[in-house]
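Next up: the structures, one after another.
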Structure P
Amino acid sequence: HGKLLHERADKYDAKEKRGDLITVRGMSIASHRLGMSGRCDVIEFRKDEKGAYISQFDGRYIPYPIEYKRGRTKRDNSDRFQLLAQLISLEDMLNIVLSEASVFYHEVRRRTPYSFAEEDKLELIKIAEEMHQLYERGYTPKPKISKKCLSCSLKNLCLPELDNIPTASNYIKERIKECGSF
């Protein structure tokens, strides 16, 4: 279901212009502050003299990222942080300060706007730095298995169910317990 929802949004670099609004779908983004790259579902570029100059559009525009999700607003910060990462990436790419973006939740069929402060950006940058440190150490945190794993697009990469498989050392310890001590 999520793949169908993203089908239109993910048409790479598809552009559509309506008046002073340019909609770009599937735009590649990157952030040096986060050390990440990715792709935005949709970015609306609104013509604005305070915006970044975009030569391709021959004008100044403020980008407004919109992420598409199949469900509804979540209790955790995962959607917020994904959107914030997109916002920071656009800031880095366009040398502009941004504070607003939205998630379109398919289940409720509406956009949920989010506003971000500098503190939010600093928090995500810190989390990204911690993630890079874990990666450099070769450490993979154990997954926190929950109901949301069932619909996660990364389930086949994360393989959270493997976390329930006992280690060889635990297996041996259990067998020793069963047989009694030597």
Structure Q
Amino acid sequence: MEPKAPVSTDPKDLSGAWTMQQVTTVFPSAQRALFQKYHVGGCSSCGFQPADTLATVAINHGLDVNEVVEHIQRSQEIEKDLEITPRETAELLKEGTIKLLDVRTPEEYAIASVRGSMLADQSLAQEILQTWPKDTAIVTICHHGIRSLDAAAYLRGHGFANVKSMSGGIDGWSLQIDASVPRY
């Protein structure tokens, strides 16, 4: 029998009884953190349902529930490690030390893009996963920095240790680095 869902959604009360919907609502970075460390929740083969309890998800993946709880509680700090500012990104791009992957749609990319970025279409994504060295320095970018966080966590979950997401996305780039890049 499944444990009863908790009444409290205070972050300090996180337990295996929480549903994944509760977990991801209270800890917005939890899904990225789970995928990045445990390869849980990022694709159909390792996914979960909103009504699944955290304990069920952990057990189904052979994980210690208490360790997973602690990891989720630290997920906000972990997510900060995934981010890089537009200014830092501009410096690395100028030095030629990063690959800048734009994870927006082709339509968004056509509206505004950063010089030197690559649109991460399906073909490039497969190339990255299959042929790029795992130590490649990669910065992901999107519109506001949300989808790029998911992409960075996904790449880290697949062994790319040197991946960051540019905070603020192309919008932040336009505001902080290059005002000629259109905002939309």
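Once distance in nm of label points 7 Å out along Cα→Cβ at positions 21 and 53 is evaluated on every structure in P, Q, the highest one turns out to be P.
Which structure, out of P, Q, was FRET efficiency 1/(1 + (r/R0)^6) of positions 93 and 149 (r between Cβ atoms, R0 = 35 Å, to 0.05) calculated from, if the result is 0.60? Label of the source structure: P. Among candidates P, Q, the computation of Cα extents along the principal axes in Å, for residues 101-172 alone that gave 30, 23, 18 used structure Q. Determine which structure produced the value 0.70 for FRET efficiency 1/(1 + (r/R0)^6) of positions 61 and 109 (r between Cβ atoms, R0 = 41 Å, to 0.05), calculated from the coordinates; the candidates are P, Q. Only structure Q yields this read-out. Out of P, Q, which structure matches -10500 when helix-only ellipticity at 222 nm (-39500 (n - 2.57) for each DSSP H run of 4 or more, over all residues; to 500) is calculated? Computing helix-only ellipticity at 222 nm (-39500 (n - 2.57) for each DSSP H run of 4 or more, over all residues; to 500) on every structure in P, Q gives -10500 only for P. Of structures P, Q, the largest value of Rg/Rh (Cα atoms, Kirkwood Rh) belongs to P. In this comparison of P, Q, the computed figure 14 for relative contact order in percent (Cα under 8 Å, 6 or more apart) is attributed to P.
Values in this text are rule-based calculations from the coordinates and carry no lab data. Quick caveat, the model's predicted, so the values are computed rather than measured. Cβ atoms are built from the backbone, for glycine too; each structure is taken alone.
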